[in-house]
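Multiple structures are listed underneath, in structure tokens.
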Structure P
Amino acid sequence: MPKERRFDFAGHMQGTYLSQSMFDVLTWQHPTYAKAYFEQSVALNKRGEYAKGFRLLDRAVELDPKMHLGYRGYMKLRFLRDYDAALADLDRLDSLTPNHTDAPWGEDIDFLRGEAWFGKENYRKAIRVFNRSLENQGEDWADIQTFVYLGMAEHELGNYERAISEFQRALKYSASTPEAHLGLAQVYREIGNPGLAREHILEAEKSMAYKREDSYNEYLNEIYYIDIAAMKKDLDLETASTTTADEHSRS
């Protein structure tokens, strides 16, 4: 069969022994067939076989950087947590596509760069880049997690009012954003408003079905039921402690 038909056949059986064998033959017969290297790498990286997967992906990038740099940057960010390498790939892609806003693997390039800077704990830089992502897409079309990350970054910097504003922007577009509710609960607890903290932690618990998750990796801002339970427990303890203190002062 022509190489394109064999590529499609192997791609539809992604991850199987036959698929990998067909890609081996394709890349042996057509050593500059970038798509085949890329497609063969996907299953390996999903399985966590990064040494093999990235050897193939690196070859795809070498042959067709515009097409495959974005995916490699995304993989380095989300799977390897190699933030510097991810930024290098995303910046290089940006330089190759002037006057065009890239969307590696369907996500705005500045959203991904913002995540990388957040992962590096450079919160001021992350805020600048996430705001640029909002400019790229328009607030109405941006990923809701952009506002969540902005709130988290402002929180880390001690800018509580700005953090509250960003988390509320996320809830404006989707009231069932548990990451934003948890963020608000944390901020309100820290500024001494346990009533609002409890209100938002309960909302976070109710909306956990809508939390950000992926079958293959853990997000930087991913939350879990254990986070909700820990916050509720802390609020209960603080409430009990305050009540006891008040009773002692009255007596």
Structure Q
Amino acid sequence: MTDTWNLTNRIAVVTGASSGIGAATARRLAAGGASVALLGRREDRLEQLADELARTADGRILPVAVDLTDAEAVAEAAASVTGTLGTVDLVVANAGVMLGAPFERAATDEWDRMIDVNLRALLHTARAFTDGLLATASGGGRADLVHVGSVGGHLLFPDWSVYCATKAAVAHLTRNLRAELGPRGVRVKNIEPGVTATELGADMRDTGTRESLSRMRAGLTPLTATDIAEAIAFAAAAPPNVNVAEMVVVPVRQG
């Protein structure tokens, strides 16, 4: 692999970095030589991960506790990251929640939470860092906006209608932002995992759907968070004129 395929000296932001795919992605980017800002709600976990990564990372590691659904708070966090690490050239908008239930009995506040975290928080994140991405691209550097979507954005999963709707919105948002920002040099991409073993879904209220998810994961060899982190790192490390625009990553047995 040539020197082009690397993450050295990149300045990255990862949302939802306190666990799962976010934490694994932060580890992978730091191992590749990037400085990484860890964004999420759980300050204790972010600081623990930052301490872990700082022992071996070549770049700097910055934990930032923030409510990603609060646009002003995200803007303040972005200013803090930029002021500490420099202009961000790699944004991984990973934060998400997955709360399933049959439509007719689902708790509507869970719908609101998925819309807030899966869509609004992603929008706030992208908006807060787009100026920096555009500045990097105009100077000839690699600039990446990575959305972590789901195969649920284009496949059918009964009892997951609202979750899938949020991920379909992410998929089409990504395509439109690619058309808008791509001509200005920003590589906008959507990584869509299939069945993955993480904490995602553990806090849903509907017992039957939660048990169904457990059976789904047990019925095949699911992906790990590290698998998705590797996919994200691969896409971000591609040569400057290459955009891995949409990547579906599923377990072999998911088909």
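All of the numbers you see were taken from the coordinates with simple rules; none came from a lab. These figures come from a predicted structure and were not determined experimentally. Cβ atoms are built from the backbone, for glycine too; each structure is taken alone.
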Practice prompt. Determine which structure produced the value 17.2 for mean count of other Cβ atoms within 10 Å over residues 65-72, calculated from the coordinates; the candidates are P, Q.
Written response: Q
Response to the item:
Candidates P, Q; semi-axes √(5λ) of the Cα gyration tensor in Å, for residues 33-152 alone computed = 28, 18, 13; producing structure is Q
Discussion item. If you rank structures P, Q by FRET efficiency 1/(1 + (r/R0)^6) of positions 41 and 193 (r between Cβ atoms, R0 = 25 Å, to 0.05), which sits at the top with the largest value?
Written reply: Q
Worksheet item: Can you tell which of P, Q yields -13500 when helix-only ellipticity at 222 nm (-39500 (n - 2.57) for each DSSP H run of 4 or more, over all residues; to 500) is derived from it?
Response: Q
Worksheet item: Of the structures labelled P, Q, which one yields 1.8 when distance in nm of label points 7 Å out along Cα→Cβ at positions 49 and 177 is computed from its coordinates?
Response: Q
Item to complete: Kindly point out which one of P, Q the value 20.5 was derived from, the read-out being Kirkwood radius over Cα pairs in Å.
Response: P
Worksheet entry | For FRET efficiency 1/(1 + (r/R0)^6) of positions 113 and 225 (r between Cβ atoms, R0 = 35 Å, to 0.05) computed as 0.70, the structure of P, Q it came from | P
Discussion item. Matching task: 0.70 is the computed value of FRET efficiency 1/(1 + (r/R0)^6) of positions 145 and 233 (r between Cβ atoms, R0 = 30 Å, to 0.05). Pick the structure from P, Q.
Written reply: P
Item to complete: Check the numbers for relative contact order in percent (Cα under 8 Å, 6 or more apart) across P, Q and tell me which is largest.
Response: Q
